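Here, each number is a calculation from the coordinates, and none is a lab measurement. This structure is a prediction, so every number in the text was calculated from the model and none was measured. Cβ atoms are built from the backbone, for glycine too; each structure is taken alone.
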Structure 1
């Protein structure tokens with residue numbers, strides 16, 4: 001029988017942000033390439049001839065669960081919750097539906113409901129298909145319950161699951177688990193810290209104070225409070241960063257958790273403070289936009305909040321002769337696959353777009369764009385609403401403004 005895993009503080013279990021769980025792997029191979037509304041209409045027509053207690057109800061639940069999972073993978077969390085709740089009503093014993101419903105509530109940041117359905121999903125997991133353990137593993141991993149995530153993904157493998165993406169996650173989680181065996185745990189305000197034992201407690205305390213102050217500033221600007229404690233993992237060295245192939249010139253990442261590599265004997269330097277502010281901004285931007293902000297908006301605002309600025313006359317030099325032709329091309333330059341010079345130019349462009357918005361439209365324009373995204377608008381529609389420009393016009397006007 002699959003066990004209900006270890007105890008963590010209730011505040012942590014109900015408050016941690018979710019990482020990148022909208023992938024088809026995390027959702028158990030949910031279908032994406034089709035007209036979901038058309039499929040949903042057909043499924044509901046078939047359901048009209050089925051009584052709730054009939055054997056056919058299990059098929060209705062499975063169909064609605066797949067469609068709900070596809071909406072979740074598309075980022076439509078509200079629709080996903082609606083459909084997965086409907087699927088649960090048809091078959092309360094479907095462990096895969098329950099796991100996906102738990103994930104949907106976590107993405108919606110409704111943590112009391114997420115906790116309730118997680119308990120049910122764990123109870124029904126032994127009778128669920130292997131894919132349920134994929135989703136459970138992702139949920140545990142998002143809660144920094146890495147050992148539990150490993151056990152869940154191992155169960156997926158034991159049951160015959162062979163998805164190479166899941167098995168790769170399992171291998172990496174095992175390595176991460178070995179790296180975290182000597183970590184300490186501490187809660188400071190709205191932050192939950194896991195840190196290597198060689199990092200002094202005073203350093204962690206100062207980092208907590210710095211993050212608290214930055215959080216107050218950014219939440220006042222965005223107008224959205226974090227839903228609960230934010231996990232921060234502090235590494236003495238780059239072992240974890242090497243494990244996930246982070247370039248050696250990057251000392252912080254955000255994947256639902258703030259992860260920072262630091263010198264345990266170096267104290268809280270200005271450089272470390274900048275990294276902390278940058279990664280915290282990512283967490284709060286995601287919250288303020290309901291995880292709908294594009295990469296350029298994320299990276300531009302994160303730099304802006306760490307205190308970086310570029311004067312208009314300095315952009316040509318900052319880009320080093322590299323200049324994107326569109327927002328989409330700039331997004332590519334922000335990926336980890338880009339070389340350092342290309343990435344540096346992409347980050348300068350992203351910051352430039354924020355500088356342009358703030359100077360030409362005022363800081364409130366950025367806040368409004370985030371709120372528009374949270375309300376379900378696309379970035380193109382949000383830009384048009386707040387600037388009167390299409391995405392192409394917006395990018396072109398910025399290049400003219402920056403003398404490019």
Structure 2
């Protein structure tokens with residue numbers, strides 16, 4: 001039967017744009033539903049897709065059967081070892097509850113799924129950067145970039161100019177930066193490594209000069225000797241583009257210092273990473289790499305929630321890969337770890353905006369930052385602090401809530 005125009009107008013039908021239980025609960029409450037009804041229905045209003053890799057032999061079919069029992073479903077890949085569970089949060093919770101006891105493969109799987117679902121938010125966790133504690137989930141933190149190099153891709157290198165670096169840092173803090181990230185080796189595509197001595201000379205005096213500013217300082221390096229010296233000079237966070245892979249001593253240095261570490265995904269090295277990057281399954285491979293980096297960190301004694309994940313926007317990825325990372329950034333949050341996103345002035349933004357040079361990519365960076373925050377970023381690494389502070393404040397108001405100033 002075809003509805004008339006009058007019938008369509010009277011029906012006032014629309015699809016609601018809600019993707020979390022809190023939003024569904026607010027809508028139910030607005031409709032006048034009692035608390036018991038809200039509690040019962042809110043988990044039924046959110047669909048989740050949970051992907052499992054390397055499922056034990058024979059378990060895939062059992063998982064599918066058990067999901068069907070609770071009203072959901074599952075897809076099994078051609079190998080029989082990969083499963084995609086499809087269901088509402090209520091159905092997935094029911095599945096986990098039904099199998100939460102015992103030591104069978106199924107009960108272990110249910111416990112892992114339950115934990116993963118609860119880890120989609122980092123609210124309530126704290127990133128402990130030495131004396132500085134950053135509560136997660138309350139706001140997006142801005143990491144201002146200080147490149148102490150002559151060959152930064154963005155043209156903002158400050159090699160050897162400590163006084164200018166301090167002035168730039170002070171300006172960034174005045175504009176809203178929460179952390180500062182100091183690096184002495186360019187990691188732009190095609191970049192060659194600098195010597196240990198040169199990198200030390202570039203970053204250690206600057207970090208020592210910045211330490212009195214009273215904010216967390218990150219050292220951007222993959223060399224353990226540089227990291228150790230930087231930590232002694234006042235750094236309180238290590239940002240390792242290799243995900244603890246290029247230097248086997250890095251994890252121990254970070255653990256001994258008791259500071260957090262950013263582990264980033266990279267394909268190859270800065271010199272080779274953009275030479276025809278290809279993935280069979282981008283997010284699966286990025287997440288697997290970051291899981292392994294996290295395991296390296298934990299084996300050295302770094303707590304799980306002090307390992308920050310960075311998907312490596314622009315590091316061994318095409319423009320299409322980078323856009324997919326932004327769309328699916330939430331998938332990194334299911335680890336329960338903080339997420340850092342570095343999109344500032346990246347070449348993918350320049351390509352999309354008709355080959356704009358780095359200094360003219362502010363609006364594109366702002367769009368990427370806003371999308372990243374909406375999809376779960378806790379920290380954004382940026383050049384243009386004042387503009388991105390405004391972007392983050394506006395996006396946080398939408399995503400995390402806003403209250404008028406008292």
### Task
Can you spot which of 1, 2 the value 2.9 was calculated from, given it is distance in nm of label points 7 Å out along Cα→Cβ at positions 89 and 385?
1
## Note on the structure
For mean count of other Cβ atoms within 10 Å over residues 273-280, structure among 1, 2 ranking highest is 1
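Which one of 1, 2 has helix-only ellipticity at 222 nm (-39500 (n - 2.57) for each DSSP H run of 4 or more, over all residues; to 500), as calculated from the coordinates, equal to -12500?
The structure behind it is 2.
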#### Entry: If FRET efficiency 1/(1 + (r/R0)^6) of positions 41 and 57 (r between Cβ atoms, R0 = 30 Å, to 0.05) is computed and equals 0.95, the structure in 1, 2
1
### Task
Kindly point out which one of 1, 2 the value 46, 35, 26 was derived from, the read-out being Cα extents along the principal axes in Å, for residues 185-360 alone.
1
### Message
Between 1, 2, which one scores greatest on volume of the Cα convex hull per residue in Å³?
### Response
2
